[in-house]
Structure formats: C-alpha cells, structure tokens
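Peer 1: Have a look at these structures, which come just after this line.
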Structure I
Amino acid sequence: MTQQNFIALDLELNQPSNKVIQVGVAIGNVDQNPKDYIVKKWYIDPKEPIDNFITGLTGITDSDIRNNCVGHSTISKELTALIKEHNPWLQPVVWGYDDAGQLRREFERNNVEFKHFGGRWLDVKTVYNFLQFSQNESPNGNLQQAMSVQGSWFDGDTHRADVDARNTLKFWFDLMQKQNDFIKNNSYNNE
C-alpha cells in the first residue's frame, strides 16, 4: 500500500454565501516527501465580492479572482486528468468538512460533469478526534494545531486550498505511520 496514491481536497469559501472561491488538491503516497506531492489550485469566481474577513483569512482578493479564475469545466477536466494519471484512492482525504460533496454540488449547479470522489471521504479530523478522545485529551484545534499536537509539522500559510490540501495529505500519512508503528510495537499475538 505504500505506493497507493491518495488525493487530498480542500476548498476556500466566501462568506456569508459559502460559495467556493478556491479549490486545492494534493496527490501523493506515503513514501513521498510532501514537497514532491502533485499540488494544484484553481480560483473560482463566486460572482460576488470577496468578504473582507475572508481576504484577511485566506489572502484571496477580488483581484486574485479576476486575474486567475477559471471555469468550472476547466477545473473538472484538469482534476479528472490528474485523477486518471495518478490513480488515487477513490475517496479524497479531507480535513473535517464535506469538501468533496460541496465541490460535486458546485459542479452540478453549473451543469459540469464530474464523476469522481464517490459518496464518501477520508476525514483526517475524525481520525484526529478519535485519537485525542482515546487518550482523554481535547480534540479541539484547526489543522495546524492538530498536526502540532500529534508531532507533525505544518508547512506554509494556512487557509490556502493548495497548502491545506498538501498538509492534510501529509497529516493523513503521518497518522497512518503512527498506527503502523503502534501495531509493530504492540503485538497482539498470543505467544
């Protein structure tokens, strides 16, 4: 399974409408250095001004949207090509929210075909919450804080879809490695 690619997905949303303004993905496998993941982002025009709070949080401005946005069909085609080329696991890896469903609904509202991600996702936040609860620790925190609690490192600026996708994928693999180490060090054999 070490060569199995996974795809992490992250969205940035405008407020208060919750319209998608940025899509980010990262594709890689557990044996790769996170700097070697395939990382891509796209801007989407929400057809409304970017909220000042969201600009402060994400750094995404109205100018970024005007100068860099692409159509939904472009995103669907490019994302489909990445999925076909790198053959990641069916369900995307996400941090806590139904980004996969939201992206599919975004495509549907814009009459764009996208036949990927199925109806489920691999939620790293749920795994983190489970680990924290099992150790009688607080499960609170954003991705960067959760990574720090688990001895992982966050690289880049938070709330950028591509950066968050790369870090979500890295955290997924870090937690998988911790579980693998736990199993190796705690044999369940009845010897």
Structure II
Amino acid sequence: MIGQIFITRSGYDPERGKHVKDPYLGPTPTMGACRPDVRRKLASGDHIFTISGKVSGVSQFVMGGFEIAEKITAAEAYERFPEQRLSQREDGQLTGNVIITASGEQHELDTHTSFDTRIKNYVVGRNGLVFRVPQEIALARVETLEVLREILKKKGNSPFELLGRSGARLTEKQVVDLRDWMTSIRRRAG
C-alpha cells in the first residue's frame, strides 16, 4: 500500500472557494478526470489525499482521503455514477467527474485537452475520511501544515512548498499516520 497527496487547483475550497468536483469526496468517493498521472500510478488498496487550493486569507487543509477500491472505464462510470456526470450547477460552476457523454464522446462542458488520457482509470474509492463539518475543517486548517511537515519530514511554509505541483508519494507508514491524524481531528471536533 502506498498513497499520493496533492493540492487541488487554486481557488478550490469547500468552505471559502470554488466547488471541488474532482475528486468527489462523498459516500462513495470517486476521481475521474483530474490528475490522470495519479490515477494511472496507483492501484487498488492505495490511498489518495487532497488538499484545498490556495484561497486568499485562509489556510489550506487536507480536505479528505480514501482508499482505492477499483479502477473502471469512463463508460462504466457513466452507467454506475449518473450523479457524477458532468453538469453545471445553478451558480454556474461545474460539478461531476464523468466527462463523457452517453455515446462516449467528450462532454461539451469539458474544455480540457488530452481527453483520451483523462478518461482512463476512473477511480472508485472506499473507506473515505473527509472533513465536512465546520469544526473539523477549522481544526484541519490549523494543523495541516505542521502535520505535513512532520509526516513528510520536510520544511516549508505552505503545502505547495512541501508538495510542489505534482504532489508527494506516500509510504504505507505515511498513509497510516495521515489517516490516524484525520481520525483524531474527527474525534476531537465531535
């Protein structure tokens, strides 16, 4: 078992920024369009963790993580997760991480390039740990940077300084340590 931790795009934050659509950190976590490099490299039993994007005036935090249960095709994801089909919310933001249409073509709302690469290895998760309530998020905002420094054995003044653009590979021990910390946040916030 290994893991990967990365920062989502600037401006994306579930409380203070844009809607985070991928990965989806709901009851059955999924990751289907973003970070094809991460989805390709990891396998069943590995873990994915996501940090909120940079938003002015607020600390970034580990939003959540999950274990990979399986990797499927985008066509199978289209059938199994209709609620994750790409669409536009009432506020104009995009939601959903299934970027194909019923015929398997690129959805018109998906304007990224490299479509063929991005539809491979749709990740279905299990055992998700996600910070949803304000008390959990507040604690995570305060503690994330120090926890990342400790787990990664690095110095830095921001998640980006610790992880860079590509994120960081995690050992089994680092995955366990990160999940233990996340569990402690949920317990302390409860």
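Every read-out reported here was derived from the displayed coordinates using simple, explicitly stated rules and does not represent laboratory data. None of these values were measured; they are calculated from a predicted model. Cβ atoms are built from the backbone, for glycine too; each structure is taken alone.
Peer 1: Rank structures I, II by mean count of other Cβ atoms within 10 Å over residues 4-11 and report only the one at the top, that is, the highest.
Peer 2: I
Peer 1: From I, II, which structure was helix-only ellipticity at 222 nm (-39500 (n - 2.57) for each DSSP H run of 4 or more, over all residues; to 500) = -9000 calculated on?
Peer 2: Details: I: -13500; II: -9000.
Structure II accounts for this read-out.
Peer 1: Of the structures labelled I, II, one was used to calculate Rg/Rh (Cα atoms, Kirkwood Rh), giving 1.00. Name it. Could you put the intermediate results ahead of the total?
Peer 2: Details: I: 1.00; II: 0.95.
Derived from the structure labelled I.
Peer 1: By the measure mean count of other Cβ atoms within 10 Å over residues 60-67, tell me the structure among I, II with the highest figure.
Peer 2: Values: I: 14.2; II: 24.2.
If we compare mean count of other Cβ atoms within 10 Å over residues 60-67 over I, II, the biggest value is for II.
Peer 1: When Rg and Dmax of the Cα atoms in Å, for residues 68-171 alone is calculated, the result is 15.5, 46; to which of the structures I, II does this value belong? Before the final figure, lay out each step's value.
Peer 2: Working: I: 15.5, 46; II: 17.5, 48.
Of the structures listed, the value fits I.
Peer 1: For which of the structures I, II does the calculation of mean count of other Cβ atoms within 10 Å over residues 100-107 return 13.9?
Peer 2: Numbers: I: 18.6; II: 13.9.
Only structure II yields this read-out.
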